Structure I
Amino acid sequence: MGEARRYFEIPGQFALRRGGVLERPVLAYETWGKLDAARDNAVLVFTGMSPSAHAASSAADPRRGWWEEIIGPSRAIDTRRHFVICMNSLGSCFGSTGPASVDPATGEPYRLGFPLLTLEDIAVAGQRLLEHLGIARLHTLVGPSMGGMTALAHAALFPGRARQLVLVSTGARALPYAVALRSLQREMIRRDPAFADGHYDAAAGPITGMRLARKLGMLSYRSAQEWEGRFGRERIAAEQQPVGSFAPEFEVESYLEAHAQKFTGQFDPNSYLYLSRASDLFDLAEHGGSVEAALARLQVERALVIGVETDILFPIHQQRELAAGLEQAGAEVVLAELPSIQGHDAFLVDTERFGAVIGEFLAGGRTTRLRPLLVRMEEQGASRRPDPGRQPWAGLHEGAGGQGGGGPAGEPLLACRGR
């Protein structure tokens, strides 16, 4: 483990939105760049469901981060200009307090005794971290996927604390399709006999349930268009095919299995349940009576909203809703509808498109400057198709997928523990 990860203990009791209290919960975070004298160049990144705080490499931790091509010197979120903070979500398992952490009242892991978590709780924890760092107002608040909903929660709870918003592949609420899918994923995990009502062995646990949940998730994180171009009807090489009438035969089956196997060793199942449910529970309308009323209260000056035409988890109409509401509220808004074929996971793998838009926006590009860039991307969309000759398993480590990636490359499950 590198030395880049830092820890902040929230003093006293931390009350959660749906009831329950955490005693002195810990937040794991990493930073890049320097906070300037005016303390007004800070960028906070809220993560998707499964990443750690290791969004980018650094001298202290040279391992590749989950948003490596976006954060760094001369990159879209330029660490020469900005002080960038990425926080591991409360309830996760990469250093922040979560179900795998020890409950000080019992001396045992919380497991399912952990209080019900909401994205608002993660947002409030993030605000406590900002106060600890002496940051009164953010230059920009960034959130992809679940992190985008967390960013909206933060802006609703603390209006005016961020000058700009960058919302990536997210929405004001989870749609019924997403809620239903995550409900099935949680059931797969809980019905695995090895789950043991949350009291599973830390070295093993509900591996089958996690594998199946991950496979189901992958179907929503990518697009049918990509599957067709990437795999077609290609079979696994005969000498590599498992034995059995119903063993995997197609390359797409092999790809899903490889992704699922990789994920089961990186993420705590109880954390998966809690963060998955928190994603379902969030509804921005609860912070104003309607989505439009809630957006009107955020008090942001500028906003970039990015959607992907092939995203089925957060369809493009959800980004249009956010952009329209923010513009009506008086913010200068850029809506970028990108033609990426990678679906919801595009923000992890199509970083050329995402980086260009985010970089131009953070550099001060106004809507009139960004429009030609977006038009060029639309024109290029038709020519950017999957390479039929590309190995089907290529990109297995492009991003961990699934609402924003996974733990740092090579970080084992034993490292996925709260404090």
Structure II
Amino acid sequence: MKFSIRNSWLAVLLFAGTAAVHGQTIREQVLDPVEHSAGSSMSYRFEPQTYTPAPEGYEPFYISHFGRHGSRYHTTENIYRKFYDIFAAAAANNALTPFGMEVKQRVDTIFAVCDGHAGVLTPAGEREHREIAARMYRNYPEVFQPKGKRRKMQVFSRSTSVGRVIQSMRSFDGALKMCEPELDIREESGGAYNGYLNHYTKAYKDYYKDGEWRAVYDAKRGSWFSPDRFVESLFCDADYVKRHISSRRSFMMEFFAVASILQDCPLDVSLYDVFTDDEIFALWRLQNLSQYLRKGPSAIAGELAASIAKPLLRDMLACAEEAVAGGSVVADLRFGHGEGLMPLAALMRLEGACGVESDPEKVENVWNDFRITPMAGNIQLIFYRNAKGRVLVKFLLNEREVTVPVAGDTAPYYDWKAVRKYYYRIAKE
């Protein structure tokens, strides 16, 4: 396997079923390309799509959207300095192997570029949102172009108050404005929108902090991988390691987190060759399990995680009703975090994002984080109307058509009245 990072490449498989894609096993999907193993840290990848044509006579008129912020630096303060200091001290004490010294040089480069930018949007994150916006306009120009006496089509864009989310929103909106200069885009951000863009209940906070999921996760954390080979490839002094690295398992996991986030950052350095394929797959399985148990539709959490997205779904429904009734807004754009995207995708029962599996050994067969919530991950609802006024809705997860469990004979286009009824029942208090 060739291990390299190229921030410019776009063609990667994102979403096509659960157990196998194009004949690949889950392990093969994770390792080819290896960037999939980053899970929710994976930079956004778009594969050109052939979309199902809308039924005859239907034209798009409104878009409802929720998007995660784009690629960013690691959110943990000083994580880059931590490894810089560890490798520097080990080198000074002649505790590194020749390979460890080579890795130290890469760690030095990473530290020089990334330190001090915890959680900040990277240039790749800005580009991801510009490109998603440009494709949205290209695929649905009828939504944004002036019609009749309406010379300025209105877009309402809002975000949480976090800097990387605001910057993502502005990158997206700026690209839309470049495509259609006459757009009237209203941008807002702040705590006023946290009630649905960044909503957490006390029950969910308690579960997240110390719920039943921890025992399940900790058991697999202690059995799915061994740090021995990894540590011994970098350090030649076992006594030094015992004295200076309190947990070799945590050291390996945190180093993998740094390796995973590099694809989002403005440098051409890889650390994937420090791990074997078996280690990469095991570490991905563990992080995928963690995301699923805490933020997904796991059997342990039940509807608890998905339920925090109910206010967001209610906002989407209310705004859509207004648009269908002839409101002035042609696109409602919402920008938040992966912690909002995963529950929303599960709550909406989007294909591939709502599977329930009680056996932690089988979670990856029903739920994959890199397909659901990569950086700049997004959900789009495209509304169509015919001359008689009937409205259909199409659902996109990361710009791929997905099905939902709403009865009808025109999938992936669904009757709005049926969709509305189904989701209002789900989104009720």
Structure III
Amino acid sequence: MSGDGLSVNQSVNGQPTLFVSDFDVAGLAIEGMVIVNTAGDDDFIGFALGFEPGDADPGSGAADYLLVDWKQGTQGFNFGPPSCTGGSVALEGLAVSRVTGIPTADEFWGHFDEDNATCSPLGHGLVELQRGATLGATGWADNTSYLFRFEFTTTSLKVFVDGVEELNIAGAFNDGRLAFYNFSQSDVTYSAFITEPLLAKDLTSGPDRDGSAWYDDFSDVTGLTLNGDAAQAGSVLRLTPAALWQGGSAFTTDPLTLGPGGSFSTHFAFQISNPGGVPDPDGPGADGVTFILQNDVAGNMELGGLGGDLGYTGILNSLIVEFDTWDNDAYGNDPDGNHVGTATDGNLGSGTAVGVAPRMNDGATFYAWIDYDGFADELEVRLATSPVRPAAPTLSEGGLGLTGLLGGTSAFVGFTSATGAAFNDHDILYWHFSSAIDL
């Protein structure tokens, strides 16, 4: 384990090993990173959920937990004594299996449960339940970080890798610990794992007054109020279509309660595509999207000005984080036509702005993380072209005094966008919001 307690490294290549947490995980959402820091092997990395201390002890017949493991390459092997079950083939890809009793190494390797009275009777083995939706036959890559998310209850398990739902199973499962799992694979680092309560709303979609909003996509927009030109477009939230002089907003229908001092964390993905109209020096398309918390009089029906106003001008008692794709020099703090910035009380150019690359409006998917620590009165914004949260913020700003700015400890939360003489489709692909810090 690292000195700061934030990461664990498996340095040994050997039989199945588990590094076990000291807390139970049913009812929690868990996120963290894993990376294999070598190109010299191709075996199993993974996780156990519902594991109990003693489940791996010789003679234990009570073990019953879920194993999510990931093999880089298909490989047959016979481990020999003390394993008496014969060889097996481990398939490349991600899978979830149910583990009962004390399986042999061969059974862990090949995901099977052999009825062998000599050393591994039926019920001491693995039953594979599901393979990954996109990674079921694809191995992990060397020296590549992956963001895992687990949503685990005693009746269900969802597993996301880099924001994509790979596994989704239902059944009757035991509560227990989380464990990092390795089999014949060394130089693996698990890091930056965090947990938060998995609320009933988290299991479906929508906002909850207690401070959560959870939309894995927008095929259902229940709990949101859409204004202006905003619309549901298949599974995305389209704030504006690619047309001249459009404006749209989407806010939680009810205000969300924030954490201490206004603390919150949010994570979402957006796509700005189909640019057209009059170009600025940075290229075609306009004007960008914003994330906003506000308590103005119109509440969930707020919508500001069009064009460079980005749909937020005039919205009072507000904090805005803008992802701006048009260079409006007249607004004072636009460094270029591709920047991240902040504003308050619906005033353009009232905060901090930082130029970013690459261009946000050429159709690529961008991932954003916004965190406000009410104790430190510090806002951090992160932006990336992959769903891996960057260590360093893209923009940070202090001294906001969020609850004073909002005039309370709750707010309508959502997004705005606008077009003018230039335009794009402005889409939000998914959105997670929590009143806990570091979602």
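Brief remarks on what is shown
- If distance in nm of label points 7 Å out along Cα→Cβ at positions 32 and 288 is computed and equals 3.1, the structure in I, II, III: I
- Structure from which 28 was derived, relative contact order in percent (Cα under 8 Å, 6 or more apart), options I, II, III: II
- Read-out mean count of other Cβ atoms within 10 Å over residues 104-111, computed value 17.2, structure in I, II, III: II
- helix-only ellipticity at 222 nm (-39500 (n - 2.57) for each DSSP H run of 4 or more, over all residues; to 500) derived as -500 - corresponding label from I, II, III: III
- Top of I, II, III by distance in nm of label points 7 Å out along Cα→Cβ at positions 112 and 216, largest first: II
Laboratory data are not the source of any read-out in this text; all were calculated from the coordinates shown. Computed from a predicted model, the values in this text were never measured in an experiment. Cβ atoms are built from the backbone, for glycine too; each structure is taken alone.
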